[in-house]
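Some structures to go through are shown next.
Laboratory data are not the source of any read-out in this text; all were calculated from the coordinates shown. Nothing here was measured: the structure is a model prediction, and the numbers come from that model. Cβ atoms are built from the backbone, for glycine too; each structure is taken alone.
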Structure 1
Amino acid sequence: MARLALFDLDNTLIDRVGAFRRWAESFVQARGLPADAVETLEELDGDGFVPRAAFFAAVCERYGLADDIGELVAAYRRSYPENVRPIDAATRAALAGLRARGWRLGIATNGEPSQQRKIELAGLDEIVDGWAISSLVGARKPEPAHFRAAAAACASALEGGWMVGDNPEADVGGALACGLRSAWIARGRDWQLDAFRPDAEVATVAEAVQLIVRSS
């Protein structure tokens, strides 16, 4: 069976920071909020880890908005994915090269069903063999069931595979629990956990792919 390389989506394969900023700029402009509200929204967003209901509750409180929180969340789910851009040329080339070497490629991502729209807009549906989205498979990283679902979507097995991602607990910790080797996208950060470490720290997906090829 072909070996498997799994990749996180947000801030690994795609630039979530850039996509969120584009959404925030549109939101601020549409609401007539001050220009510095974009930076405030980025702070309240918590790199995407703050639940959307809590995020919009904080936004409404900060700027005195009377909108229904549920409606804001629903509108966000529809509009935010449209701000995703195609993956960069280096990432595309690295993934294509790894696949040409016989590897199966998959995406393992937590999030709502709208993650699939982001995969499509990034052009990743043309490159990878399958994906697992937590809200659709009923398991979130770092749960082993999520990684098993991603492997099944790629018609592959976890044994001998890799996980590449930027989240220490969800991606690296989850990989360890499944017997996967891991490459952590550092994003300029230092590793902070003592309980476990990734097999490698890298700056880009392309660098991670080079590592995977050298180790195979």
Structure 2
Amino acid sequence: MISVLNNISTIIFDLGGVIINIDINRSVRAFAGHTNLSHKEIYTKFEEGSWSRDLEKGDIGPDTFRQEVRRSLNSDLNDEQVDRAWNAMLVDVPISRLELLAKLRDKYQTLVLSNTNAIHLAAFNKIISSTTQGGVINDYFDQVYYSHELGMRKPDIEIFSHIIDAHELVPQETLFIDDMAINIMGAKSVGLKTLHLTDQEYLAELFSR
């Protein structure tokens, strides 16, 4: 069996669902607890509204996002309550996963490419800090790229091209790992090797071979 790691020199990781354990239902439940809306209605409003994607792309900032949440949910949630509910989906990062990432840097160039936002990023680093007694996500990678800072988001070709150009990557020697099929398709369109990760525990198995 040919390994996806054959002839790979760079690995690009997604964060949520790959490095960080996430559960979107936790946020749905948290918002529902502040409103008279059902879980399904909450989920639908976030799916149909553009504001979460606009936040990820940096087209709007956290203040506008919070206002849009309040307006859409017809709720008087304060900023802290919005942030707490929004961040509820971020579960944890096992220390074993971080230890694995630290080891991988000895063999590969490792990068992060994440569709994220300023609210989640602050929460990410709090989780990392509490897990490692003071570390941040950046400590475990050669470079990190966040959609809201770049003004681009996956699966658009431009964001993958930006990373390839910035690091002069050879696509055939670069592995992109993501938990969403649509992002895998975007990476394939620019020639990157890909791994659609549906089980985070597979990472340890993959790199132990």
field: distance in nm of label points 7 Å out along Cα→Cβ at positions 74 and 90 - structure with the largest value, from 1, 2
entry: 1
For 24 (relative contact order in percent (Cα under 8 Å, 6 or more apart), calculated) the corresponding structure among 1, 2: 1
- request: Kindly point out which one of 1, 2 the value 124 was derived from, the read-out being volume of the Cα convex hull per residue in Å³, for residues 66-193 alone.
  value: 2
